[in-house]
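Multiple structures are listed underneath, in structure tokens.
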Structure I
Amino acid sequence: MSQRDLSPDLRRVLKDLKLGKLLPVLPERLRQARERKMDPEDVLLVVLSDEVQRRQQQRIALRSKKAGLEPDRIFEEWDGSAKITYDRRLLDELRTLRFVERHHHVLLMGPVGVGKTMLAHALGHLAVQRGLSVHCQTADKLFGRLKASRLDDTYTSELRRLVAVDLLIIDDFALRALDAMETSDLYELVTARHRRGSMIVTSNRDPAEWLAMLADPLHAQALVDRFTNNAYDLVVDGESYRKRQKPRLEPAQ
């Protein structure tokens, strides 16, 4: 049975009720119902449950996209065979998201290519699925966005929005030195979110190295102290995963 086998009246009514997305799965559900001689009420429940699940998945996908999360960076895509080491017990704990409930931070630290960004986005997806608000951005884009907001006088509202989310993810932090304005912005974020909101920061550098990369020594010491003493440290070490993605010529047959 295919969509074409459904009566035109049924297809029209479903579309009028904005249930047109049921059309691809409805023929199969009706076939199963006939084979199993299901009660009409049970058939209706199954079909409508399909639609509820589809809409829920769509809402999650839209919220994840709005949060800046990459759709394929989820734990289901995590390669357990990668040649890396990390504290698996700590990662299992982070996946419970209790750190968000308790307003703790997470520092994902390690060399390039070991999966820090993947883990940060995957935790962000879990948070979205739990109904939490998330914002994820690279450090350069985040600071660039805050700089631009000063030009159109939206800095206060932009900063307030970044402070308000349940989980703020800053990726690729400390790849370069921060200027005075960026240091000030980071200080405001860390201070405002201290014990009130969680952050995940990915970095190739140890926090001890951050001090030399921040413009204002007093702000630097204060924000590093607040962040590090409220953060779980998950160190990922090993071989870059990108080596496994390098294109290679197939052997001649």
Structure II
Amino acid sequence: MISLFVLDIDGCITMPFQTPDWQALTKLRELNDRSRTDPTVPALSICSGRPQPYVEAVGQWLGMYKPLIFESGGGMFDPRDVSLHWPDTLTPEREETIQEIRTWVGENIIAKQEGAVSEFTKRTDVGIIHKDEKAIIEMYGEVCKKIETDYPDFEVHRTEISINIIMKGANKGTGLRWLSKVCEVPLQNMAYIGDSSGDIPALEVAGHGFTPANGISRLKEMPGVISTNGQATHGVIEAYEHIIRQNNS
């Protein structure tokens, strides 16, 4: 029985820089509402690289009542008591290093790449946003070289519109383990859907994995990961309905 279905945001719940599909999101909310009374419908949660305010807002759109992971695995927002939680790995020394990386990124990456912006309000990682994937790829190479050389305790992930520099102990796999512990749901009873390389750690530990049609080929080739026919939100609905059918079988 799958009792918790965890969603990535960009490329899954929404498509970057596009108006959300409100009709599809309403369908997701209706299904999540059923989870309160129907044990065959798993509750929804989020594990996203996005910062806390955005993750909290999206959780509210969908009526989520389970804890939500933001900044990949760097923090948790619990809507049950409106509280924030941070990992033990976020020491004052680590925060100083994150600020050092943020300064370097601002001076050497964002300042030199027209259209690049910092992902504001983040605390545990450093994010860069750009609407052009070619620019992302160009910046990604330079960022990886710097981080691998000077900051071995960090790792770099990218999507088509973002770059995330995260603590090695705070990726999405760690985020799912955190959710598993707090929600008292074994990993084998959790499902996850993601579309980019940053979702690999989560798909490796979740009992059931999905990727939407717009997911990268590397995810579609992972053992046990089901690729949906629908893209983004429609792919999430397809996966959700698949889980419900499986729970009822």
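Taken together, the values in this text are just the output of simple stated rules run on the coordinates, not laboratory data. These numbers come from a predicted model, not from an experiment. Cβ atoms are built from the backbone, for glycine too; each structure is taken alone.
Some notes on this structure:
- For 1.00 (FRET efficiency 1/(1 + (r/R0)^6) of positions 149 and 189 (r between Cβ atoms, R0 = 41 Å, to 0.05), calculated) the corresponding structure among I, II: I
- Structure (I, II) behind the derived value 1.7 of distance in nm of label points 7 Å out along Cα→Cβ at positions 5 and 229: II
- With Cα extents along the principal axes in Å derived as 73, 58, 35, matching label from I, II: I
- Computed -12000 for helix-only ellipticity at 222 nm (-39500 (n - 2.57) for each DSSP H run of 4 or more, over all residues; to 500) - originating structure among I, II: II
- For mean count of other Cβ atoms within 10 Å over residues 205-212 computed as 13.8, the structure of I, II it came from: I
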